[in-house]
Structure I
Amino acid sequence: MKIALGADNAGRQLKDEIKKHLEEKGYEIADFGLCSDDPAADYPDYAVPASEAVASGECAFGILVCGTGIGMSICANKVKGIRCANVHDCFSAEATRQHNDANMLALGARVTGVGLALKITDIFLGTEYSGAERHTRRINKITATEEKYSGK
């Protein structure tokens with residue numbers, strides 16, 4: 001399974017830890033950066049290409065990291081077909097996969113430690129969508145809203 005990763009300068013170190021962790025578990029990684037300590041890095045420059053890779057099917061899932069996860073999640077959710085959840089606990093990581101069929105995870109390096117972030121990542125990637133009718137109905141409404149406002 002191929003996972004897209006992206007981070008700004010605030011999230012780069014945690015992204016690198018997640019990358020190492022996932023590679024050790026046998027995942028293929030598409031790293032969209034940041035790969036340096038550039039303090040002028042803007043999160044949309046990394047969130048958009050990673051999100052596009054997930055939306056196109058090139059990658060099965062994506063994980064984005066910035067200081068809080070908020071900016072990355074907002075940006076990712078502008079890409080058609082992306083359901084990105086900003087998660088800081090294990091329950092939410094499981095629930096967003098089961099209930100929302102989220103295909104991207106946003107983490108905040110300034111609010112989530114490495115150990116917890118790795119656990120959240122494992123839960124997110126290891127949890128299947130429930131397929132329950134009520135959840136599918138809700139996701140379809142989200143998709144309809146996305147279609148309505150995307151102009152397509």
Structure II
Amino acid sequence: MRAVVQRVAEAAVTVDGETVGAIEGPGLCVLVGVTHDDTPEKAAQLARKLWSVRLFDNGETELSCSDLNAPLLVISQFTLYGDARKGRRPTWNAAAPGPLAEPLVDAVVAELRALGATVETGRFGADMKVSMVNDGPFTILLEI
């Protein structure tokens with residue numbers, strides 16, 4: 001699994017003009033991509049990492065979402081496994097198909113909630129519009 005993690009002051013995702021998920025920060029906007037060999041165990045591992053990784057700084061120490069009870073906006077994004085190394089068109093061969101990917105993105109969200117996180121989501125497979133105020137800017141890539 002692959003996740004692009006952005007520390008945000010706020011973030012929202014809309015589908016057909018309707019806001020389907022929104023958070024007020026500090027928090028994280030997380031774009032999640034799934035590949036063919038990903039498993040529920042990897043989804044749980046990614047969730048635990050997102051909840052515990054120290055990405056916030058209060059001036060004295062580094063803190064995690066769990067320390068701050070910071071919300072997360074989790075959005076599926078198959079294009080994280082796009083490959084544009086050859087030619088002018090990316091290929092999506094490494095991205096898992098929807099029937100495999102959707103339950104694993106749902107598993108990340110479920111595990112985060114089980115850990116105590118406040119989680120908002122996008123809508124799997126929809127044409128989503130994501131808006132955010134990146135705090136920093138601060139963006140990292142997590143691979144599980």
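What follows draws every value from the coordinates through simple rules; no lab data is involved. Predicted model only: the values in this text are computed from it and were never measured. Cβ atoms are built from the backbone, for glycine too; each structure is taken alone.
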Taking distance in nm of label points 7 Å out along Cα→Cβ at positions 20 and 76 as the criterion, which structure among I, II has the greatest value?
I
The value 23 for relative contact order in percent (Cα under 8 Å, 6 or more apart), derived from one of I, II, belongs to structure I
Candidates I, II; semi-axes √(5λ) of the Cα gyration tensor in Å, for residues 52-99 alone computed = 35, 15, 7; producing structure is II
With Cα extents along the principal axes in Å, for residues 12-67 alone computed for every candidate in I, II, 31, 25, 15 is reproduced by structure I
Value 4.8, calculated as distance in nm of label points 7 Å out along Cα→Cβ at positions 60 and 92, assigned to which of I, II
II
If helix-only ellipticity at 222 nm (-39500 (n - 2.57) for each DSSP H run of 4 or more, over all residues; to 500) is computed and equals -7000, the structure in I, II:
II
Taking FRET efficiency 1/(1 + (r/R0)^6) of positions 44 and 132 (r between Cβ atoms, R0 = 41 Å, to 0.05) for each of I, II, which is largest?
II
I have -0.50, -0.72, -0.89 for log10 I(q)/I(0) by the Debye sum over Cα atoms at q = 0.15, 0.18, 0.20 Å⁻¹, for residues 36-123 alone, calculated from one of the structures I, II. Which structure is it?
I
Just checking, which of I, II has the largest value of distance in nm of label points 7 Å out along Cα→Cβ at positions 84 and 116?
II
